Every structure is written in C-alpha cells, then in structure tokens.
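Colleague: There are structures below to look over.
No lab work stands behind these numbers, since they all come straight from the coordinates. These numbers come from a predicted model, not from an experiment. Cβ atoms are built from the backbone, for glycine too; each structure is taken alone.
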Structure 1
Amino acid sequence: MTYLAAAYGVIWLALFLFVFSIFRRQTRIDAEIDALEDALERLERK
C-alpha cells in the first residue's frame, strides 16, 4: 500500500511540475508578444 501512495505522490508531483513549467513558458511568450507588438507599433508610426 505504501508503494501505491508513493506512486500517486510521484505522479502528482510530476503533474505539478509540468503545469508549472507550462505556466512559466506562457508568461515568457506573453512578454515576448507584448514586446513584438510594441516594436510593430513603433515601426508603423514612422
């Protein structure tokens, strides 16, 4: 029974780390999109 609990713990930990890494990547992508939109606006104003 302890192996089953340990397996569930490992699975939940892996799932948490996976979701956290996706969240961090999405945050970086959003920042990059904002920077690209700003650069595009500056180019359009010229």
Structure 2
Amino acid sequence: MTIHRCKRCNFLYIDEEQKFQFEKLDDSWKCPKCRSSKKFFVKKDVSK
C-alpha cells in the first residue's frame, strides 16, 4: 500500500482508496483539506 501524507495538515492520500495513483495526479492538484500543492506530500510505503 502506498500512502502520501501532507506535511502541513497530515491529510493521507491512500492510492488504493482513490481513483488515481498520487504520481499520476496533475501537478495542479491540491490537498483537499488545506489546499497545499503536491510538493508538500511525502511518500510512505506500507506493507500489509
């Protein structure tokens, strides 16, 4: 499982729960919680 966490608000983007993988989102995509850009997200791989 791949999770991307917003460094500003801690919103979690979990690839398996979304329609698109985080890397495939457009660069103009913003965090739905705090409106930060993709560059404020850190990637974490989590094994099940």
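Colleague: Which one of 1, 2 has helix-only ellipticity at 222 nm (-39500 (n - 2.57) for each DSSP H run of 4 or more, over all residues; to 500), as calculated from the coordinates, equal to -35500?
Modeller: Structure 1 accounts for this read-out.
Colleague: Out of 1, 2, which one gives 10.0, 31 for Rg and Dmax of the Cα atoms in Å as computed from the coordinates?
Modeller: 2
Colleague: Let me ask something else. State the single structure among 1, 2 that was used to calculate distance in nm of label points 7 Å out along Cα→Cβ at positions 11 and 27, giving 2.0.
Modeller: 2
Colleague: Let me ask you something else. For FRET efficiency 1/(1 + (r/R0)^6) of positions 3 and 35 (r between Cβ atoms, R0 = 35 Å, to 0.05), find whichever of 1, 2 sits highest and give me its label.
Modeller: Across 1, 2, FRET efficiency 1/(1 + (r/R0)^6) of positions 3 and 35 (r between Cβ atoms, R0 = 35 Å, to 0.05) peaks for 2.
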